[in-house]
Structure I
Amino acid sequence: MDTVKVQKIVLDVLKPMEPSILELSRNINAVDGVDKVSVDILEIDKKVENVKISIEGPSLHYENINRIIENMGATIHSIDNVLTIKEPSD
């Protein structure tokens, strides 16, 4: 059976002003399977920021990424883009 791996996820996230997007991106980048993280601020309110997070790597695990984001006080609003790749089995 073929294996399908997630290699890119783009998330719409609502986060508090702290931690910064730098700290958030570093923590996500520390997750196994993550090679690259890009965070763009879409909107700033008095106490929160709406950000778009693009995460890339050879084998991403959404559950681990979601846990880090929630542990930092943020909430995923939606998954806006996903890239998967099929690897044939031997």
Structure II
Amino acid sequence: MVDDFAQGAERLDAAVVAQLRRAVELGKYPDGRRLNEQERALCLQAIIVWEKHHLSDEQRTGFIDRGSKAEGEVCASDHEHEQPQTLHWR
């Protein structure tokens, strides 16, 4: 079921994704109906999946440009031995 959701989200039209973003921002659908928490979560998941498939890192929602570092320079948020966390869908 998770794979079906991800595959469906990847195939969404860019205009639909824009409508989902707007719905999440406003808390309601274009027709005025309010999103409940589950609908909001599903919209966000669809947006994230679509962006991962269609946009570069810099274009995705929530991207933080950390700039570049000089050789040997370390940011306070860098953790050398920390593994990236896997996103688990519910």
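Only the coordinates and a few stated rules stand behind these numbers; no lab work does. As the structure is a prediction and not an experimental result, all values here were calculated from the model. Cβ atoms are built from the backbone, for glycine too; each structure is taken alone.
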Looking just at distance in nm of label points 7 Å out along Cα→Cβ at positions 47 and 71, which of the labels I, II belongs to the structure with the highest value?
II
FRET efficiency 1/(1 + (r/R0)^6) of positions 31 and 63 (r between Cβ atoms, R0 = 25 Å, to 0.05) gets 0.25 when computed on, of labels I, II, structure II
From I, II, which structure was helix-only ellipticity at 222 nm (-39500 (n - 2.57) for each DSSP H run of 4 or more, over all residues; to 500) = -6000 calculated on?
I
Percent of Cα pairs over 21 Å apart - highest-scoring structure of I, II:
II
With relative contact order in percent (Cα under 8 Å, 6 or more apart) derived as 26, matching label from I, II:
II
